[in-house]
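Structures follow.
No lab work stands behind these numbers, since they all come straight from the coordinates. Just so it is clear, the model here is predicted, and its values are computed rather than measured. Cβ atoms are built from the backbone, for glycine too; each structure is taken alone.
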Structure 1
Amino acid sequence: MEFHRILVPVAGTKADEGAIELACSLAKRKNKSKIFAVHVIPVERSLPLDAEIKPEIGRAEDILSQAENIAQERGCAVETDILQAREVGPAIIDEATEREIDLILMGVTYKKHYGQFCLGDILPYVLKNAPCRVILDHQIDI
């Protein structure tokens, strides 16, 4: 299977590293593959979408810089972008559609909500609405 355009949403969790590493492995199979790492900043409805939220922007820049470093260590180039949106899931889907992505690769960490395994709100939305294949890279703490 070949993927030419891979989107990796990063959130600043441990799972980001594994997702970027896997994207690099897949991209190396095809020299012309491109990796896009995005971080979505959710913007409250009381603020305009283009509001400059300095602490979150600084954090997003750090997260994307870390993704670039991981990719660079693996001999890959990654294009990064900060998105601001009301909801994270729809922003990921919009980005995948606009960039004509053929794979969304998301790192997943184990979460418990009321004692049960929980995927949260973003992953189910992406799985349901993705215009392409989706790979979930489940990170396990050993």
Structure 2
Amino acid sequence: MLHIEIDTSLTSARLVRVFEQLRRDHGSLPQVLRTDNGLEFLGEAFVQWAKANGMALRYIQPGKPNPNACIERFNRTFGEEVLDPHLFLRLDDVREAAHWWMIEYNEQRPHDALGDLTPVEHRQQVAGSSTFEVST
């Protein structure tokens, strides 16, 4: 997981800023983004930005979360482990809890789907086994 954006609502323009930050921090964008039909993903600002940046948008069928099962499972886990156990008084408190949880999720928690490696370990392993060579 690269980022969690916490707020009372997210606009299409805000989503563009988040993806621009992800590109700056990680160097690239996904070629295809599978998402639900939230207004932020349908908004003109994001749709046009995605198109201009070569990112194809693939929307799931409305009311059918199964095609997006991975994110649905993530949302359930995040809800059960961060949101449900606490009564937050401020958005900054939610942001801080999400920040620390994301570090634990990426750096300390092994994932079955990654061969019991953490996402950081898996990324390092994949990068270390790459046959990609840079020409000089």
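Structural remarks
- Volume of the Cα convex hull per residue in Å³ from the coordinates reads 127; which among 1, 2: 1
- Highest-scoring entry among 1, 2, by relative contact order in percent (Cα under 8 Å, 6 or more apart), is 1.
- Of the structures 1, 2, the one that 0.65 was derived from, the read-out being FRET efficiency 1/(1 + (r/R0)^6) of positions 77 and 125 (r between Cβ atoms, R0 = 25 Å, to 0.05): 2
- Origin of the value -12000, where helix-only ellipticity at 222 nm (-39500 (n - 2.57) for each DSSP H run of 4 or more, over all residues; to 500) was derived from one of 1, 2: 1
- For distance in nm of label points 7 Å out along Cα→Cβ at positions 29 and 101 computed as 1.8, the structure of 1, 2 it came from: 1
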